[in-house]
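In the part that follows, the structures are each spelled out as structure tokens.
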Structure 1
Amino acid sequence: MAQPSPEHLLNHIDGRWVPPLTGEVRANVNPADTDDIVGQFAESGAQDVTAAVDAASAAQREWDATGPIERAKVLSAAARLIGERGGEFAAAITREQGKRLSEGGGEVARALAILEFTIGEARRMNGVTTPAEEPRTIAMTFRRPLGVVGLITPWNFPVAIPMWKVAPALLAGCTAVLKPSPLTPWTSALLVQAFADAGVPRGVLNLVQGDRAPGEALVADERVAGISFTGSLPVGQAINRAGAARLMRTQLELGGKNALIVLADADLDAAVDAIVHGAFGQSGQRCSATSRVVVDRSVRDALLERLIPRVAAMRVGRGDQDRADIGPVVNEERLRACLSAVEGATAEGATAVCGGREAKADSPGYFVEPTVLTGVDRDSAIAQEEVFGPVLSVIDCEGYEDAMSISNSVRYGMSGTIFTQDPGYIFQSLQDFQAGMLHVNRPGVGAYSHLPHMGAKDSQLGAPECSPDVWDFYTDLRSACIRY
């Protein structure tokens with residue numbers, strides 16, 4: 001069957017586009033214009049997952065035998081196709097997820113960088129040789145593919161995050177079942193089609209659309225050797241519990257409540273640029289978003305004098321409009337969560353000095369005014385819990401030690417950022433941040449494709465992604481002693 005149109009999105013199982021066995025579909029709505037129904041997509045169930053795992057299991061041995069060098073050639077073909085179709089990907093991201101078209105294009109570029117890095121790893125999936133304790137013996141280590149893996153991905157980066165799971169899974173020799181968010185089915189279909197057109201064999205990469213039911217079925221299938229999941233902490237904990245009894249391997253990238261520290265000697269103009277980018281880029285809908293600014297009281301007013309006009313001037317609108325500085329949040333649930341968080345914060349004594357309300361735009365959509373809250377208590381709910389929207393809390397501090405204490409006071413540890421000119425504080429912060437990805441005098445979001453994407457504390461469990469460390473999830477390390 002040919003690639004489905006966005007009006008009717010199917011599952012991709014064993015090399016074919018097929019309707020869900022449930023017979024059920026769900027509407028895919030443009031968050032920037034709720035009158036625009038992108039299409040209907042499959043609402044799959046356990047039977048669909050079983051069929052996908054059947055196909056992946058059948059294909060795994062032959063795909064393993066292909067070897068990493070040949071597998072990399074297939075991934076290189078996929079990279080060329082995705083590059084050629086970049087505009088189509090960016091448009092799909094904007095229409096069904098809501099981010100600005102330039103942000104969608106940036107995401108496609110990020111996905112390609114990850115794929116290109118992964119392709120290069122084909123000749124570096126090395127083991128080691130070590131001295132043997134006996135004569136005429138060689139001791140060595142090498143890697144073997146984990147097997148069938150389930151890849152469960154969120155809606156906020158519907159190309160980049162699937163890519164940083166699909167690319168290493170396939171290069172390692174695993175076969176995969178991709179279960180994307182029900183909010184971004186079109187983008188996922190385009191991605192899987194590109195891999196199929198590049199020559200990925202039948203059954204190696206399968207796509208099952210839907211919400212909770214297919215995700216639970218994927219985790220429950222005992223033939224699935226590992227689950228790589230990016231999403232919320234409660235769902236990640238549920239996946240870990242469900243697979244623990246059979247020792248299923250998990251790679252969990254979860255929530256964040258990230259702080260950007262501004263010390264008294266900081267370059268305030270540079271700090272404001274980083275805050276605006278980190279807090280309001282992608283409408284604040286990323287795990288590494290800057291959701292807290294922890295600022296020394298001596299420069300708080302000067303920082304706010306620069307920050308508030310910048311935020312107040314941001315134009316809210318459709319992502320395909322050049323004049324829009326910030327797009328919608330992804331659905332009504334996110335909109336209500338943002339407004340509720342602001343309402344709760346003001347009830348606890350914070351002040352919304354900018355935004356705090358539902359925004360008006362040229363079309364009916366889920367628009368939230370970019371919001372800055374001051375007078376936020378470090379222990380309040382808004383300072384502790386992830387909002388996942390364009391809502392920024394400003395928290396006062398007294399010097400470096402107090403700032404770091406506030407930064408580390410949450411259960412999450414995805415990203416940590418500091419602005420200071422003091423070399424001592426710069427390097428001390430790298431020791432003190434309880435977070436996985438650290439930034440100094442630059443925005444606290446974004447990472448290189450060859451560096452680990454990872455968190456600490458409740459933000460991460462298992463191997464990092466987007467780096468050579470990813471092989472610790474997708475492969476098993478073996479040792480061998482050979483006497484000759």
Structure 2
Amino acid sequence: MTDLNTQKKELTTLIGDNKVFIKNDGNIDSNSWNAFGLDRTKTYQPNYDILVFPETTEEVASIVSYAYANNLAIVPSGGRTGYAGGAVAKNGEIVISLNKMNKVVDFDPFLGSITVQSGMVTKTLHKEAEERGFYYPVDFAATGSSHIGGNIATNAGGVRVVRYGLVRDWVLGLTVVTGTGEILRFNGEVLKNNTGYDLKHLFIGSEGTLGIITDCTLKLTTPPKDIRVILVAVPDFRSILEIFKKTHDSPLPLLAFEFFTEFCLEKVKEHLSVPSPFGDSSPYYVLMEYEMNQAEDEDKLFAILENITNEELILDGSIAQNSRQNETFWKYREGISESLSLHHSVHKNDISLPLRNMEAFITEMETLLNSKYPGFQIALFGHVGDGNLHLNILKPHDMDDAEFYKQCKSVDPDMFTLIQKYHGSISAEHGIGLLKKEFLNYSRSESEIAAMKGIKLIFDPKGIMNPGKLF
């Protein structure tokens with residue numbers, strides 16, 4: 001037998017039949033095989049030979065222990081919806097898919113928490129919480145395919161951070177398998193646990209470089225009674241920030257504050273065949289979502305729209321009249337990423353800025369893009385409520401991918417220098433992965449990077465966990 005077949009046999013002995021596969025053995029077609037070794041970036045090609053599907057924490061620990069003993073690298077594979085290359089297996093690693101680890105482990109109605117395996121799809125988690133009379137509020141466009149473990153590993157944000165915060169704010173406990181195969185359980189059954197370092201926070205946002213999250217205990221809350229959405233057309237970016245200042249501390253709880261450009265809207269209309277929201281086009285659009293609790297809240301909602309209209313901050317506006325129109329308004333925003341990635345090669349920059357610096361940054365950024373990307377199409381949208389911008393550069397149709405990504409990468413240092421100037425972050429919610437690791441110093445000091453490398457050595461002394469990612 002070849003070494004590869006030997007590894008398959010030994011891993012099968014550890015975790016059971018029909019859970020270990022090797023490349024070209026006829027059990028998984030090539031397209032599916034490649035997909036398990038990639039995220040949504042198009043910069044890399046997968047290159048790995050072993051794919052495993054554990055079903056329990058103990059099986060993950062057995063696989064990692066085997067890899068540790070045999071000096072084999074590992075890449076965790078979740079929903080693979082990231083845009084930083086964090087789930088790419090390109091150097092012969094063992095890919096550990098969490099697809100089969102998708103069950104509810106526990107529910108505590110007194111604490112208001114749920115424990116699930118890390119392979120559960122985020123949308124399924126929403127449903128599981130709803131069926132128990134609770135609400136898990138972290139939401140984003142990829143909820144239908146992303147895994148909760150991947151959300152935690154990248155400290156995902158999404159569209160309602162302005163009200164509910166990041167994933168980190170909802171994690172009570174974790175079970176993780178470190179790079180040596182050791183199982184660590186960070187208790188999530190109590191709210192008060194002042195017994196030293198809260199180690200679970202090291203694994204939140206660690207991108208699989210310290211270990212594999214196998215299950216998680218998440219805090220839940222009560223669902224909003226009713227949700228209404230306002231969509232407005234805006235003449236310039238300054239008006240977007242002024243609208244936020246006037247609306248985010250309104251009498252109604254603000255759940256989301258999103259913006260996108262006319263260019264983004266046109267792409268969504270083309271992709272989803274949805275109508276224009278207003279009669280005339282506009283440079284920018286803002287979507288605001290509010291929680292409605294009382295009958296008089298309807299008047300408060302109209303007052304918000306009337307106020308920003310009287311201030312001449314908008315060109316047009318509309319309040320969704322029912323849940324179906326709420327969904328339509330959200331399609332204009334949440335359909336953007338899919339409409340771009342399915343029809344174009346895209347260079348994405350997921351960045352964040354202090355809101356007070358955002359207007360000046362946008363002005364300088366537009367000058368930079370016009371000088372460095374003449375003739376390139378730019379799609380700009382994001383979560384203004386939490387300072388997160390998604391900057392998308394679209395490849396011209398007459399340019400090949402290699403030349404496109406080469407040109408984009410050559411401009412990245414200028415972009416990151418500008419972000420650094422305005423005290424921002426080069427990655428808001430998709431992590432560093434492979435794409436941004438050489439630029440980490442634009443957001444982290446040498447001392448911080450050295451400290452992170454030291455932490456990795458503690459949990460992953462051989463460096464086998466998602467190697468080459470982050471730094």
For this session: Figure out for me which of the structures 1, 2 the number -10500 belongs to, where helix-only ellipticity at 222 nm (-39500 (n - 2.57) for each DSSP H run of 4 or more, over all residues; to 500) was derived from the coordinates.
Result: 2
Seminar exercise, completed: With distance in nm of label points 7 Å out along Cα→Cβ at positions 64 and 456 computed for every candidate in 1, 2, 1.6 is reproduced by structure 2
Seminar exercise, completed: Comparing mean count of other Cβ atoms within 10 Å over residues 264-271 across structures 1, 2, the largest value goes to 2
Seminar exercise, completed: Highest-scoring structure on distance in nm of label points 7 Å out along Cα→Cβ at positions 304 and 400 (candidates 1, 2) is 2
Seminar exercise, completed: Taking distance in nm of label points 7 Å out along Cα→Cβ at positions 112 and 352 for each of 1, 2, the highest value is that of structure 1
Exercise. A value of 10.5 was computed for mean count of other Cβ atoms within 10 Å over residues 24-31; which of 1, 2 is the source structure?
Worked result: 2
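None of the figures in this text is laboratory data; all of them are computed from the coordinates on show. Remember, predicted model here, so these are calculated numbers, not experimental data. Cβ atoms are built from the backbone, for glycine too; each structure is taken alone.
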